[in-house]
1. Which one of I, II has log10 I(q)/I(0) by the Debye sum over Cα atoms at q = 0.14, 0.19, 0.22 Å⁻¹, for residues 251-338 alone, as calculated from the coordinates, equal to -0.75, -1.09, -1.23?
2. Assuming 47, 28, 22 is semi-axes √(5λ) of the Cα gyration tensor in Å as calculated from a single structure, say which of I, II it is.
3. With FRET efficiency 1/(1 + (r/R0)^6) of positions 91 and 379 (r between Cβ atoms, R0 = 41 Å, to 0.05) computed per structure, which member of I, II shows the largest figure?
4. Using distance in nm of label points 7 Å out along Cα→Cβ at positions 267 and 403 as the calculated read-out, with 6.6 as its value, let me know the right label among I, II.
5. Comparing structures I, II by relative contact order in percent (Cα under 8 Å, 6 or more apart), which one has the largest value?
6. Consider the structures I, II: one of them gives -10500 for helix-only ellipticity at 222 nm (-39500 (n - 2.57) for each DSSP H run of 4 or more, over all residues; to 500) as calculated from the coordinates. Say which.
Structure I
Amino acid sequence: MKSNAELTEEYFDTSLALNGDIEGRRAAYAYMQGSTAIVHHKVVACSFIPRLFNDESWSTLKIIAETTHRILCKVIDHYLKDPTYRDIFSYDKRLEELILLPRGYNDLLPFARIDVFLNEDNMSCGFCEFNGDGSAGMNENREITNSISTTQTFKQFTQTHSIETCELFESWVEKFIDIFQRSKHATPDARFAICDYLECGVVDEFKVFAEYFKQHGYDCVVCDVRDLHFDGTVLRDKEGLPINAIWRRCVTNDVMDYWDESQDLIEALRHEAVALIGSFAGHIVHDKQIFEALYHPKTQAILTEEENAFIKRHVPRTVFLNDNDVDINEVRTHKDEWIIKPTDNYGARDVYAGLALDEQEWNKLIDTYANEASGAPFIAQTYITPFKTHTLAPDSTIENLADNEIDTQGTWYNNLSGLYLYNGEFQGIFSRLGPHPTISKENEGMTAATLHVRGC
């Protein structure tokens with residue numbers, strides 16, 4: 001069996017045999033510039049080299065993803081049913097109300113993305129974060145895959161390998177429709193809405209999904225939460241047309257920030273007038289308190305021995321960054337062993353790895369965030385060293401370079417794998433890479449197409 005790294009080198013060799021496939025790279029770059037892979041009004045940075053996963057790594061990640069989903073659903077279910085269990089979480093009372101709002105369907109975590117660090121040498125795996133609140137990236141993966149699929153490198157590589165790409169659209173639309181049809185809100189002529197605060201959302205991705213819903217026979221509109229109107233019986237969009245089900249893409253902390261402007265949606269949920277898929281209970285997964293909660297005795301009591309062992313293997317040590325939970329001096333002194341992050345945020349905002357900072361910078365951050373000095377809770381987590389992958393940096397300057405000036409040898413980037421789960425079923429991988437200890441778009445990160453190489 002070839003390792004992921006060996007498959008990657010084979011892909012590089014195929015490209016180099018084509019003199020770097022410069023024509024293909026220019027074409028892929030041009031495709032991306034005209035694509036819908038746009039986040040915050042910018043085309044996403046990406047690599048010409050895909051992430052290649054052999055059968056062993058694909059199977060390993062599938063097991064990890066689906067096991068994690070079962071555990072998280074147990075936690076959500078217990079939170080909803082047992083008021084005494086809720087005490088281990090520190091939530092705003094308004095947030096708790098949102099979490100407890102009725103769903104009208106049985107499924108606890110319809111859509112999630114589990115971000116993990118996979119050590120491809122030994123298949124060990126550690127969690128970065130759980131995303132049960134507005135996860136994105138599906139359209140990035142689709143467009144980047146499209147951009148390389150017509151190149152000679154890709155064509156030659158796939159002539160000798162069985163390749164499976166990630167199908168992330170039809171499968172979710174079908175799952176969504178199935179959940180809706182089994183809900184108390186099911187109706188033959190239903191209209192759907194994909195909702196976010198549109199200045200925060202990946203609107204181009206929403207529009208692609210809306211077209212898929214229409215192809216499946218359901219009218220679907222992209223809506224800003226603030227444009228919704230509830231008349232006491234029916235929730236309506238900006239045009240006054242009824243909405244029967246919402247795919248919630250707005251993260252819960254944005255709802256809290258726009259609380260007053262979001263009351264029509266919230267009132268509709270209180271009156272059980274619309275199906276919200278997924279519900280605000282997904283915030284339990286999103287909030288990074290979950291990492292500490294998984295080790296809590298009350299959580300351990302509801303899990304099996306095997307599930308608790310799974311958590312011990314994969315969940316890094318996580319503590320609140322305050323004097324009651326950890327020796328702050330330990331975090332200061334051993335900075336390279338820690339990463340600090342807010343409990344409730346997204347997009348790698350305010351995430352800091354000690355490895356990337358000098359002692360003065362690190363101590364300043366500890367002073368800023370320890371003991372909720374910034375007004376919000378932070379956690380400290382054992383830093384997991386990412387696995388490095390041979391890749392090509394984004395071709396952001398390729399238009400200004402002569403053919404012989406374009407790097408064909410590549411470099412080494414840290415990588416992070418986002419595991420998509422559609423109602424508990426592993427569906428594919430969102431592959432992100434970056435040159436720094438923390439991997440994000442804001443930190444020179446990029447996305448790569450994900451390919452499962454079957455039979456390897």
Structure II
Amino acid sequence: MARDGAIYVCQSCGAVHAKWAGQCTACQGWNTLVEETQSRPPGTLKPSRARGLAFEDLRSDNPEPPRLTTGVAEFDRVCGGGVVPGSAILLSGDPGVGKSTLLLQVTAQAAARGARVAYISGEEAIEQIRSRAARMGLAEAPVNLAAETSLREILDGLKRDSFDLVIVDSVQTLWSDSHEAGPGSVTQVRACAGELVRFAKKRGVAIVLVGHVTKDGQVAGPRVVEHMVDAVLSFEGERGYPFRILRAGKNRFGATDEIGVFEMGDRGLNEVPNPSALFLGEGGERAAGSVVFAGIEGSRPVLVEVQALVAPSAYGTPRRAVVGWDNGRLAMVLAVLEARCGLGFGDKDVYLNVAGGLRISEPAADLAAAAALVSSALDRPLPEGMVVFGEISLSGEVRPVNRMESRMKEAKKLGFDAALAPGQAAEGDILRVNSVSRLAEAVQRIDDGALRPQARHA
């Protein structure tokens with residue numbers, strides 16, 4: 001029988017149960033329930049002698065504090081133009097993707113610019129951090145290092161000195177002596193993150209918390225941690241590719257879905273100010289099934305190559321393989337091509353790949369994916385120097401997308417001078433636009449070779 005005031009919390013998903021069980025009913029995990037004690041809430045609140053809550057209006061006489069620019073331009077871009085004093089940022093990523101390397105570069109360059117920076121590691125010894133800094137050429141940066149996992153010791157040390165930026169690597173290694181649960185448990189992660197966030201708000205210190213991820217890419221621990229912080233950044237990287245992408249999933253002080261691109265080198269991470277050149281490769285004549293998509297990632301346009309291969313199926317059930325795009329949208333595009341354009345893919349294997357390992361999610365990639373599929377199925381390559389963008393509806397209509405002018409300006413800057421796009425894109429007169437209003441019209445033009453070819457500039 002459970003003690004009075006005892007609850008059982010799942011260490012995987014954070015679900016609360018009234019009694020112990022071998023399996024969590026929320027996440028179906030086995031042997032994950034741990035007993036915790038709780039204080040019973042009082043039946044009624046006692047009257048207080050205080051004045052109570054004092055309300056204020058929206059006007060403020062205090063000027064907004066300037067953002068802290070770290071010197072790493074891609075990191076500052078994702079944060080919204082710099083780190084806001086008093087903010088809490090959660091950075092997550094797969095093991096070995098380079099989170100510690102990125103934050104060490106951020107702290108070193110920020111310290112070199114005059115900021116007071118502290119780097120607290122709960123996973124590595126100080127000598128390990130020093131050796132990494134020496135390999136990266138950052139050994140002379142005035143960064144304050146510490147290796148500690150006790151939350152009380154960390155807060156006492158931060159209260160003694162004044163800092164502008166604090167890195168805690170990672171929040172899953174911290175423990176508070178106020179709770180009996182072990183480090184990494186839901187209780188400890190929630191409590192330690194809450195204390196650090198309160199400290200950041202009270203002292204005006206920007207704190208970056210490193211969080212581990214689960215097998216499916218979600219931040220380990222309770223989801224309430226993501227709600228407590230001001231920004232949630234994810235550091236992504238595909239195996240076999242040298243580049244890394246820093247993406248903002250939540251940001252109270254900037255745009256969401258903003259990306260920063262880095263390339264992993266021998267001396268750490270190198271910033272990539274022009275991601276389009278990285279994702280497009282060397283260029284040259286494109287084969288059938290290869291299409292250049294003009295997309296938008298965050299606040300800046302990015303050109304990326306979309307590759308498709310349609311081949312006869314050697315087995316009874318045709319395969320559908322997608323890398324870098326949503327499976328559901330591929331199924332939708334194939335259905336529209338079959339129903340509205342008369343192209344059959346029922347007996348063919350379909351493979352779709354976004355070159356370079358970038359993952360795109362905006363609907364503007366529908367027309368690019370469809371053009372790549374049609375080009376491969378009909379063995380008709382698109383003209384050199386052409387970009388494609390547009391959203392496809394279930395009726396087969398090609399709809400306009402946002403920021404078409406920015407997409408075409410980026411394409412023109414990289415030497416492209418033609419576009420396959422919705423009709424509204426022709427109003428800007430930046431590229432020679434092959435405007436289409438329906439998908440069947442685009443398929444007919446690709447099949448007939450009626451797209452106006454334009455040679456790329458050298």
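Taken together, the values in this text are just the output of simple stated rules run on the coordinates, not laboratory data. What you are looking at is a predicted structure, and each value in this text was computed from that prediction instead of being measured. Cβ atoms are built from the backbone, for glycine too; each structure is taken alone.
1. Values: I: -0.76, -0.97, -1.07; II: -0.75, -1.09, -1.23.
Going through each structure in turn, the value belongs to II.
2. Structure II accounts for this read-out.
3. On the way: I: 1.00; II: 0.35.
The maximum falls on structure I.
4. On the way: I: 6.6; II: 3.2.
Going label by label, the one that fits is I.
5. On the way: I: 26; II: 11.
By relative contact order in percent (Cα under 8 Å, 6 or more apart), the leading structure of I, II is I.
6. Numbers: I: -10500; II: -7500.
Attributed to the structure labelled I.
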